[in-house]
Structure P
Amino acid sequence: MDENTQVLRLGEATRPSPLLGRRDHFVPEGARVLLGSTLREVEPYLRQGQLPPSFEQAGPRERVFFDPKGIACGVVTCGGLCPGLNDVIRAVVLTLHYSYGVERIYGFRYGYAGLAASQGIAPLLLTPAVVEPIHEQGGTLLGSSRGPQELDDMLQTLLELNVRVLFTVGGDGTLRGATALAKEILRRGLPISVVGIPKTIDNDLHWVERSFGFATAVEEATRALVAAHVEAKGAFNGIGLVKLMGRHSGFITAHATLANSDVNFCLVPEVPVSLQGFLGALEERLRQRHHAVIALAEGAGQDWIDGEVARDASGNLKLKDVGAFLRGTVERHFDGLGLEATVKYIDPSYTIRSLPANALDSEYCLALGQHAVHAGMSGRTNVMVGYWNQHFTHVPLELVTGQRRRMDPSSELWQRVLASTGQPSAM
């Protein structure tokens, strides 16, 4: 595993860091962060006299690869919106400018489309004055888009503007694009570093304990569940149904459920549920308590709905609307039983992703931006800044995009959900 966690570098870092005079805490080049966090996980390696698998620890180095005064840097944000995007942009710009003295920082607008020369979208020159207030706003100053662009097209822009470090902020599709770009750059022997910053509101990137914006999304999702509970209790046999974001991973739904102990059913993509089994459990709940709250991840129950599978510009599956389907199905089910029931359907949808970041996420975004700059200036490339076992890490992009992080139905997290909701473990 350690061979797979080795980070690529453009060359030897020989220049003294501009941070030397500030007495910054420098991370030694050999510093590593263990993948495993328990004795059971590391003991087999120790018995065999081997070092357990580990990631390179992120942070400022005493020597850097680039001359900050002689280069430009670039930032691009791709994919769906997420709380904290502006915080990350701001952190990258302020760290480059004030810590390293980089004078030209370009913001490429509307995702990779803004990086492609053929698209004719002029970049935005990012200065401390430009980014100073943006953390108070949701969304991204640079705009975003989905879908790939030609590698030659993007490289032409980087070379013309003398961009030597490119920061790509996005999820698995964005990081796959960053991987392809970094590999082409290495193949041509160009001195350009590509550093990824993980962004996924679903918290489904591998080797990242928590992605930025997730805490804000859970907080807002909890508000919708509170409203659903009020609505459910306000009617005889009232049902509050809330559909939350979570295409393939139900982390938002699970954590919002735990933050609101009034949820009675939590439905997530990782735990298949029989529709008839669920309807039976819901019926029993209403007969006993006369109200229920359902937290539903958008990717759950996709097998309940007939229809062809379609994909968006990034190759992601277009999900069927399970919220509207379940609302109608529940209403018809209880009508058929002759049992009075009222469904109040709440779909906060993009509300939870378009907010400014909360304090916890803002702090996290600042650290991610700072560590990304340290990684890029030291000459590391084809790498993402991660967070693992209480430390910021350098993770090769191939490890991040090789698989999706999903909730384990046997995990402590899901067992706590079952205990909190009281729902049957098998429906």
Structure Q
Amino acid sequence: MSELTGGPALPQERRVVTAIPGPKSQELLARKNAAVAGGVGVTLPVFTRRAGGGIVEDVDGNSLIDFGSGIAVTSVGNSAEAVVRRAAAQLADFTHTCFMVTPYEGYVEVCEALAELTPGDHAKKSALFNSGAEAVENAVKIARAYTRRQAVVVFDHGYHGRTNLTMALTAKNMPYKHGFGPFAPEIYRAPLAYPYRWPTGPENCGPEAAAAAIDMISKQVGADNVAAIVIEPVLGEGGFIEPAKGFLPALARFAKDNGIVFVADEIQSGFCRTGQWFACEDEGVVPDLITTAKGIAGGLPLAAVTGRAEIMDAAHAGGLGGTYGGNPVACAAALGAIETMRELDLNAKARRIEEVMKGRLLAMQGKYDIIGDVRGRGAMIAVELVESGSKTPNAAAAAALAKACHAAGLIVLTCGTYGNVLRFLPPLVIGEDLLGEGLDIIEEAFAGL
């Protein structure tokens, strides 16, 4: 058994033995296109056979370096020993009863762990769900029940999900919102502290953006009407934007002073991804509610809303839940993932990944003027690509670089409101040799543009 893969050891080395995608993957892609709805897109159509550590092995025998982690999900690897062990034991006992019918200890254990791990020493409670979008939607429900207000404030470049309400919260139209309206009402969008693109420069961004956002909320919405302010402490799909220092604390103070529930959406940035358990800890922000998913359960579907007990208890009995929310196998996997994060000190590993990646990427920035910005924390790192000599977004370069990396056996993702950001989300358990080899491939891709 492998510490990283939970089964027979998957060799931690890149192997490219066919074109990517190979013939077996192409056959499966044809079947996918015939049977799966066209709206379900695929970034890289290689069909997975095994995965673990920092490697994804496809059905053609290619072994790809993983800088995607299933979009920040498999932080502990795709089949971590503790996740497999605990989930397998739970599978043998029972797969489901519905916690709202006959409850089970695993759900309670996960909620206890969340109370311990999330920021703040106040009394906390949690509710468990299936997906990040469900968590965000329920956080809004809870905030509205607690405040008896309706308005929700979100931010430029934010991403919060694909349900009707969370599409309304999400900033980016294509592909997430286009043609799917009308959307839920009482959603208001405020300016974000985006240092690279702030008109008066990054040094002024935090206080100026906070003042602009608070002015907008106060004048256009009215603070007394706002149930919740919802923000990602490090934005994910919007481009791995770190809001300028001071922005989040100013919003949190404004929320507290006006009886507004401050919600940190940590679905992509949580669970050691940024080198801390949660990204909002970087500036000492203690949210009223925090939403989690993705990295929480080592690849099994689980999500949570955790927050101040008095706020969490505002919803009436039966008002929160769902048939599969907090499934026992997913809860067991989450406890295994948290065990792995602690035992391997994955916060420290994320900080080391940042050190290695930023060092290499900043050196590349000095050589390639299409790299406008290198940013991010921990193992949540990105480069923003621009037209040479300007800040004009260069989505074509991002697409070309991703294509070159894929052909060489490196899984990378793009993101950003303008589609011009190359993002890197390696598993926190990736070997440093694979990390370096992946960066070599990225540099070769830049050189080949």
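What follows draws every value from the coordinates through simple rules; no lab data is involved. The structure presented is a predicted model; accordingly, all values stated were derived computationally and were not measured. Cβ atoms are built from the backbone, for glycine too; each structure is taken alone.
See the values below:
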{"item": "Structures P, Q, by mean count of other Cβ atoms within 10 Å over residues 197-204: label with the highest value", "result": "P"}
{"item": "Of the structures P, Q, the one that 15.0 was derived from, the read-out being mean count of other Cβ atoms within 10 Å over residues 125-132", "result": "P"}
{"item": "Ranking P, Q by mean count of other Cβ atoms within 10 Å over residues 45-52, the structure that comes out highest", "result": "Q"}
{"item": "Label whose coordinates, when FRET efficiency 1/(1 + (r/R0)^6) of positions 101 and 317 (r between Cβ atoms, R0 = 30 Å, to 0.05) is calculated, return 1.00 (choices P, Q)", "result": "Q"}
{"item": "Among P, Q, which structure scores highest (criterion: Cα Rg over 2.2 N^0.38 Å)", "result": "P"}
{"item": "Per percent of Cα pairs over 24 Å apart, for residues 53-204 alone, the highest-valued of structures P, Q", "result": "Q"}
